[in-house]
Every structure is written in C-alpha cells, then in structure tokens.
Structure 1
Amino acid sequence: MSTPTVSTPAVSAPAVSAPPFRSGFAALVGRPNVGKSTLLNALIGEKLSIVTPRPQTTRHRVLGVLTSEAAQIAFVDTPGLHHGARRALNRAMNRTAAAALHDADLGVLVLDGTRWTAEDDLALERIRQSGRPAVAAINKIDCIRPRERLLPLLAELARRHAFTDMVPVSALKAENLAALVAAIGRVLPVSPPLYPREQRTDRDFRFRIAETVRERLTLELQQELPYGIAVEVERAVEEDGQLLVDAAIWVDRSGHKPIVIGARGERLKRVGRAARLELNRTLGRRLHLALWVRVREGWADSARALQQLGLDP
C-alpha cells in the first residue's frame with residue numbers, strides 16, 4: 001500500500017512596498033567661496049550658477065532640481081553669508097540667503113574642509129535660528145591629504161550642532177555626491193514631486209544670459225573689477241533664426257566705465273565674445289550679443305535700484 005502524498009501549500013513571500021517618495025527644498029548655505037555654486041552645478045550635472053574665484057559672485061537665489069526614482073530635491077544656491085555688510089547690496093545678499101533658508105525644508109551647511117572662519121560661525125548660527133534640520137557638506141576634500149585629517153573636523157562639527165548627517169565631498173571632482181544626495185533625501189518630507197521631472201531650474205534664459213556676461217566680466221577684470229557692477233538684459237528677440245540680445249552693464253561710478261570698456265573697447269569686446277560663445281553652447285542656439293556700459297551712480301547703495309535690478313528679495 002503506497003503512502004499518500006501530502007502537498008504543502010506554497011507560502012508566498014510578503015510583498016515589499018517601495019519606500020515613500022520624498023520631495024522638498026534644500027538650501028545650500030555657507031560663507032563666500034566655500035563652493036556652493038560649484039556644488040549645485042555638480043549635483044544637477046549642468047551649469048546653473050556662475051562660478052569665479054572672487055568672493056560673493058553669487059547674488060541671487062538659484063534653483064536646481066534633481067529628480068530620482070526615490071526623491072526630488074530642489075537645491076537652492078544662495079549668496080555667501082558674510083560680516084561687514086555695509087552696502088545695501090551686501091545686506092540684500094544676506095537677506096536672500098536667510099530667506100532661502102527660512103523657506104527650505106532643510107539647510108545644507110557647505111564648508112571648506114581646509115579651514116573654519118568666523119563667517120562659518122555666522123552661517124551655522126543662521127541654521128540654528130531657522131530651526132530647520134541640517135546636513136553638513138564638507139567640501140574640497142580633494143585638497144586634504146591624508147583624509148584622516150578630516151576626523152577632528154567631523155568631531156568638532158558634531159560638537160557644534162546636531163546635524164542629521166555629515167558628508168565629505170569634492171564639488172570640483174564630483175566625489176561622494178551620491179552620499180550627499182542620499183543624506184538629504186532621507187530628511188525631506190514625504191511628498192509627490194514639486195516640479196515636472198524634466199525641469200532643472202526656475203530661471204529663464206534672460207537670467208542665464210545676464211549671469212554669463214557678469215561671470216565673464218568678473219574673470220576678465222579680476223582685481224580691477226568694480227564692486228558696483230550688474231548686468232541687465234534689456235532686449236531679447238528672435239530674428240532670422242538667431243536670438244538678438246542687448247544687455248546693459250551697470251556701474252555705480254562714472255570712473256568705472258572706462259575700466260569695463262578697456263582701451264579702444266577691446267576689453268568689452270573680449271567679454272562679449274566669450275559670453276556669446278558660452279551661451280551658444282549652453283542655450284543651444286545662435287546668439288548675437290550687444291553690450292552697453294551705463295552709469296547709475298550709487299546703485300549698490302540704493303534699495304530701489306536693487307529691487308529694479310532684481311537683487312533684493
């Protein structure tokens with residue numbers, strides 16, 4: 001007599017639900033020249049913020065949107081927080097940074113891993129005052145050898161503030177950025193995407209034209225660069241398959257005008273040529289760029305002028 005076979009019902013593994021999607025704003029804050037704009041560009045994979053060696057190059061809030069399968073992070077690049085804000089322009093830049101942090105879901109304190117300054121204290125204090133959770137991004141680790149030199153800094157940072165995470169990165173070398181993105185994503189609220197998946201920024205082409213011209217001016221003039229300088233696109237029209245752009249370069253003293261123009265106009269021509277070539281690449285279209293230098297006495301100390309030029313939040 002054969003033994004009856006007893007079949008055992010198959011037990012299916014419990015379904016594993018995907019983690020909830022997270023979305024929100026992360027404000028990149030820190031003192032001037034720690035690499036916030038370079039970090040934004042590296043994270044997004046596209047040049048959205050201009051970059052120069054000169055402190056306080058960033059004057060505006062610049063949004064960069066990074067969307068993955070798990071999260072959407074709207075990074076907000078901000079002007080460097082700094083002491084000694086005597087001029088209206090400096091005060092407006094500090095307000096822009098503080099407002100971006102106040103409106104964000106979390107702050108990303110960007111630090112230069114090679115040194116700590118009093119203005120780093122200022123940036124950290126603004127994060128404390130905001131009450132927002134914060135991630136520390138210790139930048140420029142490509143300049144730190146051996147890497148063990150980071151350990152005392154990490155210990156000091158942990159003593160100074162209860163960061164949700166501390167991530168060493170190199171914005172210039174695009175090193176360890178995935179770890180930073182993951183650390184930020186874990187802190188964001190559960191939310192559907194705030195922007196369409198294909199959107200990278202909220203800034204239009206006119207803003208990018210003005211900023212590219214200002215970047216090229218800064219690189220060309222170097223130590224001669226007048227502080228009170230701004231760029232405004234006055235006209236941008238399509239004609240015969242190309243974009244015709246007129247842009248005004250504003251200086252706040254009459255004596256600065258010949259500095260920007262240069263001997264026989266050669267300096268202004270170089271700036272215009274370099275900006276046009278870069279814009280042809282970044283905008284993916286032919287562009288004719290005409291630059292004019294104009295004087296608006298004392299605009300960097302005028303609240304009304306700052307608002308007209310879009311430099312005050």
Structure 2
Amino acid sequence: MHPILFEIPGIGFPIRSFGLMVVLGFVVGSHFFTKLAGSFGDNPQQDPVTYARLPMWGLVGILLGARAFYVIVEIARASTVGQRYLSEPLSIFYYWEGGLVMYGGLFGGVGLGLLGARRLGLAIPPVADLGLVVAFIGQAVGRIGCLLVGDDYGSVVAGKWRELPFPITLRVPDLAWLRAHPESLFDHALAGEVIWCTQLWMSANGLLLFLIGRWLLKRRRYRGQVALQLMVLYSITRSFIEAYRGDSVRGLWFDGALSTSQLISLGAGALALLVLIVLRLRGVTSDAQANTDGTP
C-alpha cells in the first residue's frame with residue numbers, strides 16, 4: 001500500500017498512486033481505442049485518426065460523471081459528507097479528497113464520448129462498442145490505484161478463508177503504519193485484519209471483460225451489440241464483487257442489503273438485456289443496423 005509514491009524534489013509536490021494509475025489506465029485505454037478503430041471501425045484508414053480525438057471527451061465525462069454520482073448519492077443518504085456538500089458547495093470540486101463512483105464515470109464517459117462522436121460525424125453504435133471494450137482495460141489498470149491507496153477494500157475474511165493467499169485476500173498494515181500514512185484510505189479499525197482483496201478482483205474483472213469484448217467484436221451481428229452484452233456481463237460481475245466489499249462509503253441501502261453500485265447494476269443490466277432480447281426478436285442484422293444509424 002503506497003498512497004504517495006514520491007514527492008517531486010524541490011517543491012514537495014506529492015505524486016499519488018491513485019492518480020497515476022488512473023492516468024495510466026486512460027493512456028492504455030486510448031491506445032487500444034484507436035488501435036481497434038482500425039480493425040472494427042467503418043473506415044479502417046480514417047477512423048484511427050478520427051477516433052483519436054474522442055478520448056479527451058470521454059475523460060472529461062468520466063471525471064464529471066463519477067464525481068456527480070458520488071455527490072448525489074451522499075446527499076441522498078444524508079451522510080456527513082453529503083451535508084457538507086450542501087453547506088459548502090465548493091467542496092464538491094475537491095477531487096483530491098476522493099469520492100468517485102465508477103458507474104457515474106461510465107455513464108458520464110459514454111454520454112460525453114457519444115456527444116463527441118456526433119460532433120465528429122461518427123456513428124454511435126460502433127463507437128459505443130469500442131468505447132466500452134477499452135473502458136474495461138482502462139479500469140483494469142486504474143483499479144490498481146485503489147489497492148495502492150487503500151480504497152474500495154473488501155470485508156473482513158472469516159474462518160478458514162483467512163489463509164487464502166494474495167491477491168484473493170489481503171492483510172491490512174498494522175495501526176502504527178496506518179497512523180504514519182494518513183493518506184491511506186484503509187479504515188483504522190481494520191488494522192492487522194485479513195480482508196478480501198476486492199481492488200484486484202475489479203482489476204481482474206476489467207481485464208477479463210476487455211478480453212471477452214475483444215472476442216465478441218469479431219462475432220457481433222450488429223453494431224452496438226457488444227456494448228449491450230458487456231453491460232449485462234459487468235452488471236453481474238460487479239454485483240458479485242460488491243457482495244464482498246467492506247467500505248460503506250460507496251453507499252448502502254435497505255439496511256445494508258444492497259450497495260449503490262448493485263442498485264445501478266440491476267437497472268442498467270436489465271435494460272441492456274431487454275434491448276438485446278428485443279433486437280434479437282426483431283432479427284436485427286449488421287445491414288439492418290447500418291440502415292438505422294445513418295451510415296453507409
């Protein structure tokens with residue numbers, strides 16, 4: 001656990017592990033986005049150049065959406081943090097204090113990314129397919145930052161499972177270490193405990209969904225299908241991982257029965273599945289999709 005990797009000599013500016021891994025995830029995702037555009041875009045010659053202009057739209061959407069969802073959830077829960085946002089509105093923009101919701105980032109990135117695609121004259125369905133595929137490789141890298149900073153940690157492991165090795169389980173540093181590193185987000189009550197290593201589970205999940213998405217791209221029947229399929233898969237895998245989370249900051253509902261991400265997963269996954277079923281019943285093909293999205 002290394003919340004601060006190092007400080008820039010002379011000015012003492014800290015380089016935080018979470019921010020660095022998020023940047024690396026964005027760079028990796030952007031690379032694969034333009035690379036896949038040459039293989040699965042409508043215009044293999046021009047699309048890599050045009051698609052390269054979209055990642056910045058997505059990045060702005062991710063930052064705005066992830067923060068907005070967190071703020072909305074905390075205000076809705078009437079938490080201490082939420083009350084602070086109401087009394088000190090400027091604190092909403094204090095990104096360095098943490099507080100991001102992945103689903104908010106996903107919806108924000110997709111929304112602003114698709115707006116950018118429209119402005120660039122790109123068809124929405126193929127952009128959605130490639131955008132969601134590479135979003136998961138970006139998440140696989142970025143989630144490592146959660147481990148390094150002690151965020152998104154799992155619940156305490158009980159009984160015989162405590163002997164399972166890293167990266168399935170993780171032993172939290174002792175209290176002296178946590179007090180010496182106030183930048184770490186591990187709850188001090190967890191000092192020395194064995195917890196589920198959910199941060200790396202989410203990284204592994206992101207990598208798995210990226211590989212599945214890459215495989216599905218070669219087999220899609222119509223543009224937009226892969227994005228819908230990945231949304232269904234992610235809603236399932238994320239809900240499973242959430243059951244092993246131990247940090248209540250993400251928002252818990254119905255006396256802790258469901259987290260905010262699980263509630264969103266139920267809605268988003270069900271909607272994506274419904275659209276897939278409807279399109280299948282209508283016998284949508286690649287040609288039929290092309291006639292509806294305005295591309296040749």
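All of the numbers you see were taken from the coordinates with simple rules; none came from a lab. In this text, all values refer to a predicted model and were calculated from it rather than measured experimentally. Cβ atoms are built from the backbone, for glycine too; each structure is taken alone.
Quick check on the output: -10000 is helix-only ellipticity at 222 nm (-39500 (n - 2.57) for each DSSP H run of 4 or more, over all residues; to 500), derived from one of 1, 2. Which one produced it? Walk me through the numbers before you get to the answer.
Working: 1: -10000; 2: -20000.
Of the options listed, only 1 reproduces it.
Taking distance in nm of label points 7 Å out along Cα→Cβ at positions 187 and 219 as the criterion, the top-ranked structure out of 1, 2 is 2, with the highest value. Comparing Kirkwood radius over Cα pairs in Å, for residues 155-266 alone across 1, 2, which structure shows the greatest value? For this comparison of Kirkwood radius over Cα pairs in Å, for residues 155-266 alone, the top structure is 1. So Cα extents along the principal axes in Å, computed for just one structure, reads 64, 49, 42; which one of 1, 2 is that? Of the structures listed, the value fits 2. When mean count of other Cβ atoms within 10 Å over residues 163-170 is calculated for each of structures 1, 2, structure 1 gives the greatest result. Taking volume of the Cα convex hull per residue in Å³, for residues 107-194 alone as the criterion, the top structure among 1, 2 is 2, with the largest value.
Quick check on the output: 2.6 is distance in nm of label points 7 Å out along Cα→Cβ at positions 59 and 275, derived from one of 1, 2. Which one produced it? Structure 2 accounts for this read-out.
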